[in-house]
Structure P
């Protein structure tokens with residue numbers, strides 16, 4: 001029997017066993033804080049996937065640790081940085097629900113709203129993300145009046161209101177262009193009622209008048225044209241409104 005060969009084989013197996021143990025210990029950090037540090041390191045290396053995996057591992061392997069709070073917020077923020085806004089919204093919302101009185105809750109609430117804000121599509125008729133972003137900013141302003149994010153939240157709130165109003169205007173004009181005049185009237189009147197401070201209400205009033213005109217409801221059309229000229233004397237639609245009123249006077253006197 002070759003005892004020398006057996007001895008060499010034993011040494012090799014021992015080395016492989018040690019290496020395997022070392023490799024295993026490297027893959028499984030001993031603490032939640034090590035995983036946090038690893039995730040932060042991966043963020044600096046622009047490796048969002050590895051960073052998220054590290055933070056997620058903290059949540060799964062150390063659910064009762066104090067580092068869980070930091071890991072959840074870092075996970076949400078990494079999703080946001082990677083423009084995975086549905087996922088970031090989910091995790092920021094989870095943070096708000098789990099830690100409503102934490103010192104970072106205003107941050108989580110702001111970036112939850114910002115996740116919706118980043119998904120806004122003005123062209124789409126579905127303005128769900130705009131509405132939800134608006135509600136998120138409202139919550140922040142109401143709950144955290146001294147938050148460092150207050151000014152940004154108020155600016156974004158104003159932009160959300162503008163986007164919602166613009167969307168309603170475009171839908172109303174779409175109905176007008178397709179000959180659905182009563183639907184156009186209803187939409188545009190709701191725009192004026194719900195967003196009384198927007199700058200393009202003269203346009204809404206003009207298309208309300210035009211819709212009445214094409215429906216041959218000349219009395220309502222005349223009233224709306226006159227309202228346009230009275231409320232918005234500098235409107236770019238005033239010449240068209242005056243022309244329509246001259247036409248209507250002839251029609252109503254016949």
Structure Q
């Protein structure tokens with residue numbers, strides 16, 4: 001049975017009111033079922049759920065937009081689909097779903113890890129997942145989607161020196177533009193970590209927007225370099241996520 005908008009937390013009554021106030025930038029990471037030993041299974045969205053969520057958004061009469069529209073007026077009833085990290089499973093499982101719904105998306109790529117794996121997750125005990133290689137990124141672009149920068153190595157920029165953060169921000173932009181011959185206009189802060197100084201470095205590098213992890217929608221007056229986003233979860237997912245985190249805190253695993 002298709003999921004109705006009211007069954008999705010981000011399209012419940014409160015979220016409908018929220019989306020009427022500004023552009024909703026939705027955050028995804030990986031597509032497919034989570035591996036058994038994943039430490040954060042809620043970074044995965046099944047293809048069935050992803051398909052239902054896009055259908056629900058369109059049934060809600062919201063309009064797909066691009067990040068370039070952030071800060072314009074009006075913003076209400078628009079949504080943007082973003083994927084962090086550039087996982088291969090998004091390319092393999094997501095392209096057909098996006099095409100069926102005629103929805104474009106942006107992948108935030110970690111430039112030094114193209115064709116490699118998610119070491120930033122593995123270092124925290126999570127399972128390795130392959131990242132898109134250059135040929136797959138080119139096919140992603142050819143399908144009408146965009147790429148942005150997620151830094152060079154996915155380090156938390158607020159923990160780095162000014163010189164290191166600037167290198168992460170600027171070198172990734174140059175590499176991606178040179179490699180794929182497209183303008184890189186959008187940045188996404190790894191782990192959502194940024195400072196006023198990092199924000200200025202993003203502006204100086206020539207980006208037009210930057211996404212964080214703060215919850216919310218974005219109105220015409222929103223800071224284009226601290227855009228808010230929403231993780232789309234079903235009601236059941238919210239409760240499972242709460243339970244999962246409580247179990248992890250107590251050291252209990254399933």
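What follows is calculated from the coordinates using simple rules that are stated; it is not laboratory data. For clarity, every value in this text was computed on a predicted model and none was experimentally measured. Cβ atoms are built from the backbone, for glycine too; each structure is taken alone.
At-a-glance table
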| item | result |
| --- | --- |
| Entry that produces -11000 once helix-only ellipticity at 222 nm (-39500 (n - 2.57) for each DSSP H run of 4 or more, over all residues; to 500) is calculated, selected from P, Q | Q |
| Read-out log10 I(q)/I(0) by the Debye sum over Cα atoms at q = 0.10 Å⁻¹, computed value -0.69, structure in P, Q | P |
| Per mean count of other Cβ atoms within 10 Å over residues 42-49, the highest-valued of structures P, Q | Q |
| Per relative contact order in percent (Cα under 8 Å, 6 or more apart), the highest-valued of structures P, Q | Q |
